[in-house]
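Asks: Presented below are the structures under discussion, each in the form of structure tokens.
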Structure I
């Protein structure tokens, strides 16, 4: 067992598609860490944990019991997604559309991952979505990345126009607080030696309470942004220590993974090329 761990969340309803992301993207992550000579364990989450499933069952029951007036106050785009069935999409098996309850469960599984890490014997962790390309150390680090970084590695993003739901929802509850930055959930780094008490802040219990407060918090990035402002962590965050490029929209990344998968099957020299140079040149 290594001292540090990389968590990846890859949980699609289309399991063939899911395996492609594991074989192409997560395998690339492993190669990157090998090249950096970093001894890490990989934990790939491919199913929704029971605690997340049960929490969603409870929140749906909570929502259904609300009076009509309270329902209207509670509704948001995300609460609508919570009750959207996915049987009305002809290309669902190919594209894993539409976003609905499953997507919300996947996003919120990141809170389970954080709790799992703090229950483990690992010293530090990195989380990576399964749709990131060109992973490498960021230019902000003048030295080689290690897992000994004394930072809270959730990259703060500037809401230039001040119109993102991440910041507007936080502003709604903290009108006198400066809310110019928000947190994205595609990657983050945590070290137990300098955890900033995140193990007691970003918990499933705290997040479920937020779901009942406002259904916008069903989106994990909005919940993270709120919690980081409430507990004065937003100004303590530092850039995530690895660079990557997101594969794009849901449609774009599925097109990308199919393209890469086809190339891998057709070319025996697949492992000898720079996968991402080939992809972005073609």
Structure II
């Protein structure tokens, strides 16, 4: 098997009613692209980083880079974490979802379509990719963290019409990892200590791991409020709320303790049983 592959999320075309970006704006966005940021995506893809065969434990994590639903922090919040997961036997899939925002009033909608579709495509290919269909998680940074929570809490609602056989499969992740998640307040606000109506935790919400800092606007407080919702719904959840560290650091090292958050994630995944090697189930 190859070390990595990239496949189209929508090989026959985007879902019905997909919004477009004006041609003049596309040219400008492409001129603004850098090695660190993808500025325009209209053909969403999945890049699969396969765990080495001798280490593969069957677990898979789909990664949603952040960027305010306007860009994707592709290496820092995608590739680097995927390669780290591979080190301990986890297959990682980086989702290149549509940016920039198509709908200013509902900026997560097209990414939600891509996120639900990603879950289904990975499930459809679980056997071929040596993935346990019962251990597929969804992790996201910042806006990607918001996206992960939307996919994880709105899996009972289809955001697009069925396009092929993959869409009969569940879009519910088996676990969630929103990391310094943004836009959790009312009207996508980060600057108030409240949760918005889109954040609906119930007993079917997947087990969740969160990491954030208190100096990151009110996102740390919102994570604390989420823990209350998880408790009320009797959902297994863990939150690491650090004092300082800001926003947008990925897994790059710093002097701040928050730069070790991914090692706490590995410990949590182990205690939850997601890293336990077993006979891989694809049904």
Structure III
């Protein structure tokens, strides 16, 4: 069993790489591990992490922690943007070496909202929407998934929101629908709702299309985000479960602590995650 300190020491792109920990804390004979070493699944960022930052600031932080994939939120790219504006924003990320692999989380409460979401993704050239449509809209969403040939990864929001609180609820609503409709598993919210994220990864793996990684300090509604490795989630078991199902999507950090100054927590969390990935 590796300790938290050992995991952090094993990564070359975590806290120390961001200039946030003295270099002497990592042994000189510890070689840097390339980002996402041994992994079928790469580390990304969930755009909500950057709600207090503009696009240039977001790109700067992502470069500091060597992350090259983002699920983009609409505060950086409004859904009613012109094609010219969409191309400009996507291009800014592309020119920085960052791929916009998904859009969302997008909430859909009407058919018009569903239509807008799918056209938004088409214009952006992105083939996966991370969303949360109202339950009664799922048949209509399914028709759009078939029409556009996009994936919809439904995001769970834990005990704070009765709409898709956990992975089991998502599964029960999509298991008989088009297979391009699946799950964006937020492991923190799943834990806060009383469900083991590793067990749900194994249980629902064939419909797992995106993962939001984080840690929390309690398996209850009162649970708060903490740096990965400082909370109660068994990160090793989560990574082992992802390997078990041969998951090949992104694992995107959604860091909801210190939102106005998150770099240290982002770097520590990604460093810890990469350390676990390198060992499990």
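Asks: One of I, II, III was used to compute distance in nm of label points 7 Å out along Cα→Cβ at positions 167 and 223, and the result was 2.3. Which label is that?
Replies: That value comes from structure I.
Asks: In addition: Thinking of I, II, III, which structure, once helix-only ellipticity at 222 nm (-39500 (n - 2.57) for each DSSP H run of 4 or more, over all residues; to 500) is computed, gives back -11000?
Replies: This figure was derived from III.
Asks: Rank structures I, II, III by volume of the Cα convex hull per residue in Å³ and report only the one at the top, that is, the highest.
Replies: Structure I gives the largest value of volume of the Cα convex hull per residue in Å³ among I, II, III.
Coordinate-derived values only; no laboratory data. Just so we're clear, the structure is a prediction, and the values are computed from it rather than from any experiment. Cβ atoms are built from the backbone, for glycine too; each structure is taken alone.
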